[in-house]
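Chemist: Got some structures for you, see below.
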Structure 1
Amino acid sequence: MNNNSYPYLACGVRLFWDEVRQQHFLLFPEGAIKLNKTAWAILKLCDRQHTIDEIVAELSAQFANTNIESDVCQLIAKISQRGLINESDSTTF
């Protein structure tokens, strides 16, 4: 993925808050991934409305983590390798 692409969750993939466990999850047809606060914040912005650069900029303002760009790129790459995130070159679809 390039930093100007618009990532979005693949068909059938969704974010979920489990009230009982008080935990965020990424749900997909084959299972679920438990998410930490940073991963949740990143994936919540993978909505076809934000580029990767915009996600980094927005989260840099929220978190004091100087490696947020690395965190964003690594998470999106890992989730993308599993086929759970797609990318678009524009906001039109």
Structure 2
Amino acid sequence: MVDSPGEGFVEQEWLGREIRIGEEVRITVVIPDPRCVMTTLAQKDLPRDNGVLQTLDRHSRFRVGDGVYPCAGVYAAVKVQGEIREGDRLSEI
């Protein structure tokens, strides 16, 4: 999990950008992360909740491949490997 300023799905603004994490790590944010019905299933003490996927469908839909999907999070390609530590800052290059 990354703390970031702003509300909502701020990671979607990073698509196509190169990001630095801490002093060493560099990633390029490639595509949004499509979500499926698994996000609605009960998890430990949390009940089944169809609202999770419905909320993504209303507020965070993106074209991925040949379709448009509800998305949360992003996939990234590692450009420079390194160690990430708790509290490391995230910044655009």
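Chemist: Taking Cα Rg over 2.2 N^0.38 Å for each of 1, 2, which is largest? Before the final figure, lay out each step's value.
Modeler: Numbers: 1: 1.04; 2: 1.22.
Largest value of Cα Rg over 2.2 N^0.38 Å: 2.
Chemist: Can I ask one more? In terms of mean count of other Cβ atoms within 10 Å over residues 42-49, which of structures 1, 2 is highest?
Modeler: Values: 1: 18.2; 2: 8.6.
Checked 1, 2; max of mean count of other Cβ atoms within 10 Å over residues 42-49 sits with 1.
Chemist: Where does the value 2.1 come from, among 1, 2, when distance in nm of label points 7 Å out along Cα→Cβ at positions 2 and 50 is the thing being computed?
Modeler: The read-out was computed on structure 1.
Chemist: Assuming -2500 is helix-only ellipticity at 222 nm (-39500 (n - 2.57) for each DSSP H run of 4 or more, over all residues; to 500) as calculated from a single structure, say which of 1, 2 it is.
Modeler: On the way: 1: -10500; 2: -2500.
Derived from 2, not from the others.
Chemist: Same structure again: Given that mean count of other Cβ atoms within 10 Å over residues 26-33, derived from a single structure, equals 13.6, which label among 1, 2 identifies that structure?
Modeler: Going label by label, the one that fits is 1.
Only the coordinates and a few stated rules stand behind these numbers; no lab work does. Computed from a predicted structure; not experimentally measured. Cβ atoms are built from the backbone, for glycine too; each structure is taken alone.
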